[in-house]
Structure formats: C-alpha cells, structure tokens
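Enquirer: Right after this note come the structures.
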Structure P
Amino acid sequence: MERSTFIKNNVKIFNRIIVFAFMLLFITNCRENADKKWNIVFILSDDQGWNQTTMQGSKYYEMPNIQRLADQGIYFTNAYSANPVCSPSRASIMTGKNPARLHITDYIPGSPYPYQKLSTPHMQMGLPLEEVTIAEVLKDNGYITGIFGKWHLNKDKNYEPGRPGDPGSQGFDEVLTTVKPEPDADPSADAHHAVEITKRSIEFIEKHQDEPFFCYVAHHVVHRPIMETPELVKKYEQKEGADLPINNPIMGAMIERMDTGIGQILDKLDELNLTDKTIVFFVSDNGGLEQLQDQYPLRGGKAMVFEGGIRVPVVIKWPGVIKPGIQNDTPIIHDDLFPTILDMLNIKDTIAIQDGVSIRPLFTEGGMLDRDALYFHYPHYHHQGFKPAGAIREGDYKLIEWFEQTLLGEEGQVNLYNLKDDIGEEHDLSKEMPELTNSLREKLHAWRKKVGAQEMTVNPNYDPEKADMRFAEGEEQN
C-alpha cells in the first residue's frame with residue numbers, strides 16, 4: 001500500500017472515531033439531563049418594571065446578579081404578565097391558567113367601586129383548593145417545596161399554618177409568608193423582608209441539598225410603600241440620572257438589596273455544587289407603578305393593559321441546556337411558565353386545562369411556538385384612576401378594548417398599535433386598519449367566551465358624585 005493511501009485511510013478512521021466519541025458524549029449528556037432531577041429556584045419580584053433592568057439597558061439601577069442570570073441564560077424581551085396587577089399574575093404562575101379563566105382578575109380582595117359607570121363582576125376571593133398548583137405537581141413527583149415571601153392568593157393576609165388557601169394547603173412543605181410594610185415602618189429594619197426571605201431560602205436549599213427541591217422566592221420589592229436604609233438610598237440619590245423620571249433612588253436601593261440576596265442564593269448553589277443541576281427563573285409579577293417611576297419607552301404602568309403595565313422581565317437559566325447570553329423576542333406570558341417547568345423536568349402534563357404552552361422550543365436557535373395571540377382581561381377600576389379594559393396581541397399588533405366606551409356605546413372603544421414600530425403606543429391605527437381592528441376584536445371576544453371570562457355590565461346604581469368611592473357606604477375593606 002502506498003504511504004499516501006495508508007495515511008488517508010488512517011485519517012478517515014481517526015475522524016470516524018472522533019465523530020463517534022462526540023456522538024457518544026452527546027447521547028450521554030442527553031441521558032444525564034433527561035434522568036437528572038433538576039432543582040428549581042423561582043425568583044419573583046413585585047411591581048418591577050421592564051425598564052428597571054440592566055437587561056433593557058438601564059445604567060442607573062444596579063443588579064449584577066440578575067444580570068448574571070441573563071448572561072448565563074435566556075432573556076425574553078417580549079414577556080408579559082398575565083394581568084397588570086399581582087394576585088392574578090401569581091395565580092397564573094401557580095396554575096398555568098389565565099386569570100380570566102380563574103376569575104381572579106384583580107388584586108385580592110379588590111375594590112368593587114359600586115357607584116362607577118360599570119359594575120365590576122364578582123371575583124374569586126382566593127385560589128380555589130381544587131386548582132392544581134405547580135408546587136402540588138412537583139411534590140407528587142418527589143420534590144420538596146418551599147415558599148418564602150409574598151403569597152397574596154387567599155382572601156386576606158392573615159396567614160397561618162394549615163389554613164385552607166394559604167401555601168401549606170396548596171402544595172408547599174415549608175412556608176414563610178410575609179406582607180408589605182406599613183407606611184410608617186422603619187426602613188432600616190428590613191421593611192420589605194428582603195433579607196429574611198433570602199435567609200430562609202438559603203436555609204431551605206442547604207437543608208434539602210440532597211433531594212430535588214422547588215424554592216419559590218417571592219419578594220415584595222419594589223412594591224409600595226417604597227423604603228430602604230437611608231445610606232443605600234443616599235447612594236442612588238447621588239448617582240447620575242437620579243432626577244430623571246425613569247429613575248427612582250429609593251427603588252434603586254430596594255432593587256440592590258433584593259439583587260444582593262439573589263447573589264447570595266446563587267453563591268450558595270455554587271458552594272453546595274448545586275449550580276449545574278439547578279434551573280433558575282427571574283420574573284416580575286407585573287409592570288411598575290407609573291406614579292413612582294416612568295415606564296418609558298413603554299406607555300402606562302401597573303393596573304393598565306398598556307405595555308407599561310403588562311410587559312415584564314423574564315430570565316431563565318438552565319445550565320448545560322440553554323446557551324448563555326441568549327435574547328429572544330417571541331411574545332410569552334406568565335401562563336406559559338407552569339407547562340414550561342413540567343416540560344423541562346420531563347413531567348407529563350395531566351392537567352385537564354391549561355392556557356399556557358411550553359416555551360422550551362425557544363431555548364434553541366430557530367425554535368418557534370405554535371400560538372397566534374396573547375390575551376389580557378382587566379374588568380376593574382383601579383384606585384389610581386385607571387379604567388377597565390382588555391387586550392390582544394397578535395404578531396406585532398396589539399388591540400385594546402375599553403369596556404366603558406364599548407358597553408355605553410361611546411366613541412373610542414378600541415385602539416390598535418403596531419408594537420414593532422410604536423412600542424410607546426402613541427399612534428392609534430384602528431381607523432386606518434379597520435379590517436385588522438375588527439378581526440382582532442372578534443378574536444378577543446371569542447377568547448373571553450371560550451375561557452368563561454366574567455364580563456362587566458352597565459351599573460344601574462351609577463352615581464357620578466360617588467363614582468370614586470372604592471366601597472359602598474358603610475362597607476369596609478377586608
């Protein structure tokens with residue numbers, strides 16, 4: 001055999017060995033990932049706006065640990081809250097169902113506004129026990145479960161062990177429930193429980209490091225009343241941009257405090273050699289309150305179906321599976337997180353009804369979702385003066401329907417925006433594109449009917465002099 005032929009044949013054999021070795025390694029890794037019991041750390045911030053993140057380019061707010069998660073995982077630029085206020089969005093995360101289907105469409109217990117133009121529909125005062133939560137599913141599959149922080153899915157916040165509707169009856173083994181501070185609380189005394197929530201989360205992880213766990217870290221930051229230690233607030237008061245409407249020094253201090261705790265949790269995972277088998281989520285429950293910080297370039301804020309109220313940061317880190325540093329602009333919603341977690345853990349979905357879809361296909365380049373639209377339903381008045389409305393987003397277009405104008409037959413019933421060209425929702429296209437406007441409105445109505453959404457009605461007791469009263473005369477808030 002000639003020397004050149006010998007060399008070529010041996011090179012071919014060597015290449016085949018290399019290819020086979022890589023294939024074997026890939027198959028082994030896939031099997032290990034499939035067989036591995038991944039831990040879940042799910043971190044939820046409260047009222048943190050989409051523009052209050054370094055992922056969206058903020059140079060004012062400091063969050064190196066949240067940014068670390070984004071750098072090591074995937075950040076969704078078009079992620080949405082299922083509702084512009086907290087209880088409904090948390091119900092969606094827990095169940096994978098849209099708040100409209102659950103009839104939890106306002107914060108609990110809500111404000112009925114009995115003398116407004118429209119009557120607010122009766123709302124479910126708490127997540128029903130028959131609803132299956134992500135904690136219950138994971139517990140049934142061998143996970144230890146813990147919640148540390150805000151629950152807000154029972155009729156009130158008088159949490160106690162074993163009380164129906166509190167976390168212990170909804171699948172959580174270990175529970176720390178906390179509430180937001182009173183306006184006159186001491187800002188230096190861990191008013192929003194950020195330190196306490198972190199401490200208990202770390203203790204839970206240490207205690208259960210040898211078994212699969214679901215750690216739900218539910219912060220109160222940056223919900224009102226905003227407060228932090230004077231020293232940390234002063235740091236942000238002295239930063240460049242402190243006087244801009246899109247920045248708030250107190251919120252900056254609060255976010256840093258939360259981020260420091262997140263860093264401590266991530267460091268603990270490193271210390272215990274759990275990082276490579278722990279999936280970490282970072283999510284906000286709804287948009288930021290516009291009165292405290294401008295949501296620019298988004299319009300509006302919390303309790304509105306404008307982008308400022310429903311577009312939120314979502315980050316997922318899945319070591320060895322999600323390529324680090326990915327950004328994805330596919331629209332997703334809180335409803336999707338429940339089925340996504342089950343898909344990531346290879347747990348077969350036995351829930352009869354879910355409104356979300358697994359977004360796992362988006363974790364790889366070129367992945368797509370088989371879904372045409374996202375829907376929102378907020379049939380309530382809000383004490384900041386915001387009006388009831390619903391919305392649909394399909395592709396780049398978003399239609400908002402205003403319930404007062406619709407039910408009273410007034411002008412301005414709908415707005416249509418192209419979010420790709422007009423993220424600030426400044427240019428209403430409804431008159432220019434009547435066919436698309438009518439089509440989206442019909443889809444929105446069909447969806448509300450499909451999920452059994454509760455509709456508002458014209459209020460026979462409307463009284464313009466009392467319209468701003470949140471409760472009936474003589475009635476007290478629960």
Structure Q
Amino acid sequence: MPRSVFGNTVALFAARVCSRGGSILLVFWLSRMLQADGLGSYSTAMALFGLGELACELGLSHFLPRELAKDLARTNRYLVHASTLVIAGALISVIVLVVLVPNLGYSTDTVISVYLISLALVPTALGVVIEAVFVSHQKAQFVAYPSLLWTVVRIATSLYLLHRGHGVISVVAVFTVTGYCWFLTNVLLYTRCIGRLRWEFDRHFLTSLIRELRTFVALAVGGSAFSQAETVILSVVAGEREVGLYSAALKLITVWYIIPQSYLAVIFPLLTRAYQRYPQKAQVIQEKSVRYLLAVALPLAVGGFAAAQPIVHAVYGPGFDRSIAVFRVISWHTILSFVNGVLWRVLLARDEQHLALRVQVISGTVRMVLALVLGLWLGSLGAALALMGGYIVYTVLHTWYLRKGGSQLRLAALGWRFGVAAAVMGAFTYMLAGRLHLFVLVVSAGLVYGILVLLLGGLSRDDLVLFRQIWNTRGVGASSSAEMAAVEE
C-alpha cells in the first residue's frame with residue numbers, strides 16, 4: 001500500500017503543481033503587465049467561477065470515492081447519474097451568474113470575463129466527476145496527463161496573447177476553450193483505460209442518489225458560498241484593485257494546498273474503508289496523515305511570514321507593497337488548511353457529514369460577517385483577517401466534534417518537534433531576509449529545518465521503515481483489495 005499511495009499522490013501532485021504553478025505564472029505576468037486593476041478583474045472572474053464550480057459539482061468529488069471504495073463494479077452507473085446531476089447544476093449556475101453579475105457594479109472587462117468563464121462550468125464539473133472515478137480506481141496518473149497537457153497549452157497561449165497586447169478577456173477565453181479540451185481528453189482516457197461508457201439511466205437510482213447526496217450538496221453549496229466569500233465581498237465593498245492586492249498574496253499560499261489535496265485524495269478511500277472494517281487502523285492513518293502534513297505546513301507558514309517582503313517583491317515587483325502585510329497574515333492559514341483537510345474527511349469517512357456541514361455553516365457565516373466588516377474598514381488586509389478568523393472557528397469546531405466522537409487528536413504531541421524546528425528556522429530566515437538572494441535564503445532555511453527535525457527526532461523508526469517500503473516495494477498498480485490487506489496487516 002505505501003508504494004501505491006505514494007505513486008498516486010505523486011501523480012496528483014504533479015498535475016496540481018502544473019495547474020497551480022501555471023496559474024501563478026499567469027498571475028505574475030498579469031500583475032506586471034496590467035497592474036492591480038487588471039489582476040483584480042481576472043481574480044474576480046476566477047473567484048465567481050470557483051463559486052459556480054463548487055456549487056455545480058454537488059460534493060461528488062468526495063461522495064464518489066467514498067461510495068466506489070465499497071464497490072467498484074458500480075462505476076458506470078454512478079458516472080452516468082452523477083454526470084446528469086452536474087450538468088443540471090452547471091446550467092443553473094451559468095444562469096445565476098449571467099443574471100447576477102451585471103448588477104454588481106463591475107467593470108466591462110470583468111462582466112465579459114465572467115460571461116465567458118461561466119461557459120466552462122459544464123466541462124469542468126463533468127471532468128471533476130471523471131477524475132473522482134480515476135482516484136477511486138487508484139489510477140491517478142490519468143488525472144495527471146490531461147491536466148499537464150492542457151495547462152501547458154493554456155498558459156503558453158495566454159502568455160502569447162498578453163505579449164501581443166491582448167487583455168484579460170482573451171486570457172479567460174483561452175481558459176474556457178482549453179477546459180473543453182481537457183474534459184474530452186478525460187473521456188478518451190476513461191473509455192480506453194477503465195471501461196466503455198454505457199447509458200444505464202435508472203430514475204429510482206437517481207432518486208436514491210439525490211437523497212444520499214443531500215448533505216454533500218449542502219457541503220458543496222456551502223463551500224461555494226464561503227470559499228471565496230472575502231474575495232467576492234471585497235470586490236463589492238472595496239473594488240477590484242483591493243481584490244488584486246489580496247489575490248496576489250493569496251496566490252502565494254494556495255500553491256501549497258496541492259500537497260494535502262493530492263495526498264488526501266488518495267488516502268480518503270482507504271480511510272473510509274478502514275473506518276468501516278478496521279477502526280483502530282483508521283486512527284493510525286488519521287494520526288500519520290496529520291503528522292506528515294504538519295511537518296510540511298509548519299515551515300511553509302513560518303517561512304512565508306519571515307520572508308514575506310522579499311517573496312512579494314520578487315514575484316510581483318513594485319506596486320504590491322500592501323500585499324506584504326496581507327501575506328504575513330494569511331501565511332498561518334497554511335497550517336489550518338493542511339490539518340483541516342484531514343479532519344473533515346474523517347467526519348465524512350465516519351458517515352458524519354451532517355457535522356461537517358454544521359461546522360461549515362457556522363465558520364462560513366463568521367467568515368462572511370468578518371469579511372464585510374473588516375473589508376469595509378481595512379480593505380485587502382481586512383479580507384485576510386476574515387479568512388483567518390473563519391478558519392480558526394473551523395478548526396476549533398472540527399477538533400471538538402472529532403474528540404466528541406471518540407477520535408483522539410493529539411496535535412501538540414504530533415507536531416511539537418516540527419514546530420520547534422520551524423520556529424528556529426523562522427528566526428534564521430527573518431534575520432537574513434533581504435541580505436541573501438531569495439533562492440539562497442530558501443535553500444538555506446530548508447537545510448536548517450531538515451537538520452533540526454533530524455536532531456529533534458521528528459522522524460521515527462516507523463517513518464523510516466515506511467519510506468523504505470515506498471522506495472523498495474514493487475508493483476505500484478496494486479489493487480484496492482491488496483491495499484486494504486496491507487492496511488489490515
């Protein structure tokens with residue numbers, strides 16, 4: 001199992017690195033060529049697209065891996081009915097955006113960009129469903145190939161058009177066209193590598209699916225409403241320029257989210273199966289996941305805070321000095337995001353998605369209220385504080401519900417060694433920030449952190465054995481049943 005998990009995680013990680021890295025490269029050039037106003041129009045359009053994407057996806061990216069982990073033979077049936085639902089959801093989202101956006105006071109470029117990007121909702125939602133099937137079959141490499149290909153095409157074409165003098169609208173149009181190409185490539189890979197698509201529509205099964213999906217749909221809609229809350233509210237109360245300053249800082253931390261997303265997408269089906277059959281082993285998977293993610297999140301958060309100024313200047317250049325304070329605040333979001341990625345998946349694996357929904361509604365409401373109040377008062381910095389306030393509530397509530405349900409969650413015991421190492425590394429980074437070239441500073445800080453982790457015993461003997469298994473075990477394409485047998489052992 002370790003080798004298979006590692007292989008699938010690397011595949012998802014590569015795909016998301018390319019996608020997120022390409023987006024950051026695009027934001028870099030947009031900020032340099034069109035300044036904060038142009039970046040604000042692009043970021044506003046992408047934020048609204050993100051809202052629509054999460055809403056029309058209906059929580060299927062997490063529901064399908066959980067259900068298919070129980071019986072892969074039902075793949076085609078779930079794929080047909082899930083696709084029917086997301087097409088309906090995508091069309092509703094398009095109508096909502098087309099009706100809503102002209103009344104929000106956006107610039108003409110922003111309105112046209114939203115219209116264009118809304119057309120990509122249908123292929124994006126369908127592609128997410130197919131990717132969930134790939135992950136359930138432990139074939140994450142088929143997620144990576146189309147993503148790598150069409151991200152490169154999208155970014156290269158967008159940069160060419162920007163250098164030819166075209167603006168934000170052309171970049172959004174390229175995003176929409178490549179979205180359809182990406183979806184068609186996913187369909188081709190599915191039919192060749194998993195099975196032929198067959199139409200087996202069953203109205204009773206659809207009704208049952210909708211009934212089972214209710215909480216997941218609520219989670220998806222809530223996630224859609226809350227995930228970009230401070231960005232959308234900021235665009236209305238403070239304008240696109242403030243959105244550009246906030247989004248510039250946010251892009252610098254969201255690039256790291258591909259780490260927990262890639263790892264946990266592979267782990268989630270195994271965690272679900274473990275909770276059904278081997279509850280004690282599920283606790284082990286949960287603790288190891290939290291520990292490994294803390295080992296990565298802590299140095300990223302501390303390092304981002306300590307080196308905020310040279311990082312922002314190196315990426316965006318002049319005109320984004322106000323993004324430095326924003327970046328320092330939201331750097332700490334990395335820790336909360338990594339840990340929460342495990343916590344809410346544990347609730348879903350235990351069939352307690354109603355608790356995950358309750359946490360989302362409470363914390364999301366706090367986030368929106370803070371965004372409205374602090375955004376009016378402090379602009380982009382207020383949006384950053386709203387993001388952190390909402391996620392602190394999110395973490396506290398998740399922790400409380402997990403402990404109430406009997407799961408042990410020893411965050412301090414799991415992460416204190418990494419915390420000490422990150423703190424020392426942060427002091428080292430802060431003292432040398434501005435004196436060393438950024439690349440040299442980052443490499444030096446990484447070496448300091450790695451050495452301190454080893455000296456403090458951050459890696460146990462079990463960890464070393466696990467890493468040795470990853471590199472020495474043969475047969476990456478192990479079946480799901482074989483992986484679960486390994487978990488049982």
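Enquirer: For relative contact order in percent (Cα under 8 Å, 6 or more apart), find whichever of P, Q sits highest and give me its label.
Expert: Largest value of relative contact order in percent (Cα under 8 Å, 6 or more apart): P.
Enquirer: Where does the value -29000 come from, among P, Q, when helix-only ellipticity at 222 nm (-39500 (n - 2.57) for each DSSP H run of 4 or more, over all residues; to 500) is the thing being computed?
Expert: For helix-only ellipticity at 222 nm (-39500 (n - 2.57) for each DSSP H run of 4 or more, over all residues; to 500), the value -29000 is produced by structure Q.
Enquirer: Among the shown structures P, Q, from which was the value 24.1, 104 of Rg and Dmax of the Cα atoms in Å calculated?
Expert: Working through the options, I get structure P.
Every number in this text was worked out from the coordinates using simple rules, so none of it is lab data. As the structure is a prediction and not an experimental result, all values here were calculated from the model.
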